[in-house]
Structure 1
Amino acid sequence: MGAIVEAPSAQPVISIAGCGAVTALGSGVEPLEKALLANASGLRPCEKLAGKGYQSTVAGMVPEKILDQLRGDDPAHADARAFLLVDAVLKQAEKSAAAVLRGVPPSRRGLVLSTTKADIEALERTFRREPCSPGAQRHIQPALLAADVAAAREIRGVVQCVSAACISGLLAIQQGASLIRRGQVDLVLVAGVDLVSHFVLSGFTTLKSLDPEGCRPFDRARVGLSLGEGAGALVLVRHAGELPDSILVRGWGTSDDANHLTGPSRDGSGLATAISRALAKAGASADQIDYVHTHGTGTVYNDAMESHALRAVFGERVPPFSSCKGMLGHTLGAAGILETIFCQIAMRAAMFPGTPRLREPDPSSPSSLLANPQAAKRLQSILKVNCGFGGTNAAVVLQKAA
């Protein structure tokens, strides 16, 4: 395989300078690193959801002890769970990118927040006439959550909010990279957050798309997804060679197959289009991709569609691919960001991630599906994809810095 060539547009290259995460596995990036090596799952039955009539109570919930710690650190936002999670991961990301941040004034820092439901818990509590602070009620609106997070972190440049179903995270990365390329800011913090709520569980129960046992992406017997909650954050900067071990965001693409309100196009044509656009923007060919991190929800139609899309782009030589939804659950607006962090971890560890909870691979999936982690002889370039309601598709090409 050849090296990825410079994109034809000669646009500035964007690198990831830092990251942060809070998930069902714990706080920080280290729990994700350990889970990758162990092919571990953070999905568990949630006792507080039992007896509510949901199709499944197996989910990736942020441990209560972590939430208690966050509440203790910030009593003013103790009942604003979405804010607590976003603020926590931004602090982690800022700490890991401290050397870069020191040279960028607040007026040249931007924020792009990715979420599908923001603080949906506050809306539920308000509806039930339960105590709910004015701050938490503000965060029912995603744009106000973004504004308050930006104020708390002293981000005084461009502030945006992306809410486009399950591709929101990858779209936020795209928006952040575009802001830097256009010169509107010098650095962008991209953060994603979503909560497991009664509203979301009820919705997916109505769609009959939850797996009572926990999701099994690309499994022959898969029946549905598992929800997850959490937050992730990335620090994006213009790459100038000063971060030799960083990961580059080389290209991206989106599409909408407009097939159905909730169901993807059966032939995968929409996702294949998004992938082709991302490769073109990156100045890359399909055979230069070493690994694909799929959307991989565990629903019957999504996984089958992705298999079709991969074959459409790569032919019969599909690169190794897998999904981490069986590890974290589907974290909705945070998924694209958390899974990009997971790709970054894989690159630095030179490991192909496995597919937690996969038991028997679907024989219709490409044979390069990874059930378990494997050492990678080469892991220079990764394709990350996500798909969402309304037929939305997004793809990002990541590459190791030379």
Structure 2
Amino acid sequence: MAYSIEFTNVSKRYNLGLTRTSLPSLISNRIKRMTGRVKPKTAAEKYLWALKDVTFALEKGESLALIGANGAGKTTILKLLSNITRPTAGDIKVNGQLSALIELGAGFHPDLTGRENIFLNGAILGLKRDYIKRRFDEIVAFSEIERFIDTPVKRYSSGMTVRLGFAVAACIEPEILLVDEVLAVGDASFRHKCMERIRELLAAGTSLIFVSHNLWLAQAVCSQALYLERGRVKYRGPTAEVIDMYDRDVNMGRARKFQATQAQMPELANEDLEITGIEILDLRGRPGDLSNEAPAEIKVHYRANRPFAAANIVVRILRSDGLTCCMMRSSLDGFPLSLRQGEGVVSVTLEPLQLYGGAYFVQAIFRDAADAHGIVSKMSDSFYVVGSPLSHQEMNGVFEPNRRWRHEPAASFVWQPEGDQVV
């Protein structure tokens, strides 16, 4: 099978702290190390492996999203493919004409006009001048900056620079297109235009490697995704599946940080009442991942060392970043609560759970009869809700309400002329 791109056991190492590479500087640093004036560095202090044994292949017409946190190695892969840098180890094969849009304004000279930079950028991509001239009007029209085409690029806004860069990269019909995050700068209408152009290129057989922290965008463009973590491939599969895995890791990582912060904060304590545990269970009474579409039960276990004739309880659900999703109070729900001496359980059932997919906590607080003062509190361990992915993006909210869609289309209307009309 012929591949557009083949990565085979590719590794890339960078030297840390190497800021001066002139011969006098290198000799001076060497002398300092030999005389003991500079403490020798360990391998971890001297080197950073941006990529380690990365292997993947991309077929013709296939679209691949690179997903991972900052520093995972996504942009390094694109730079290796573009020959901006060379691998430390491994083999890279690129079969076809490659066009890259990996850094804002990369390949543009700030003192040249937009017109001149189109020809310069095309030449860098290996295109002949006659070919660029034939596609020139199309490139300018796509960029929508006709009025400023003879203005030096240094006077362009970042959005204008992206428009021109993407227009050059997309209108020359490359066999392989690399896109790294730059679409985040453009406005909504231009992003939509770029998406449509990418789909046209994919339909025509162009291979695409796409990098963006906008996971909605990655899912809309790419059928496959590669999950990178600290320079290594963690998983490759359908984009939605990879995003779900990445989303879980992001949420659980954030939950661990939140839990560590909460551990340093004292909770309410009382000799007469203790919360011994908090369980978050599915409808069958099982712990583990919960479905946002199914019921869930929160059980608060307690031990009372004396009777409480009247009390109240608050159950609060928090997202993994500490945001309160909901707070349920027995006093507001008209649920009378008296605690006998000994052990007991107070539970509340959510039908259905309705939280977006992600990691969450439950905090339980017993309060006095007037619901004015807290008696004792406790935070649960984190639990995970399986549902719509991308929940770590704040714009998605915190819950998925039960809903029913309805559409009332406009009534069909056929115009019927009423006799002759004189205008």
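Once relative contact order in percent (Cα under 8 Å, 6 or more apart) is computed for every structure in 1, 2, the highest value turns out to be that of 1. Between 1, 2, which one scores greatest on mean count of other Cβ atoms within 10 Å over residues 118-125? Result for mean count of other Cβ atoms within 10 Å over residues 118-125 over 1, 2: largest is 1. A value of 52, 36, 19 for semi-axes √(5λ) of the Cα gyration tensor in Å, calculated from one of 1, 2, originates in structure 2. Tell me which of 1, 2 gives 14.5 when you compute mean count of other Cβ atoms within 10 Å over residues 286-293. The read-out was computed on structure 2.
Throughout, read-outs are computed from the coordinates displayed, never taken from laboratory work. These numbers come from a predicted model, not from an experiment. Cβ atoms are built from the backbone, for glycine too; each structure is taken alone.
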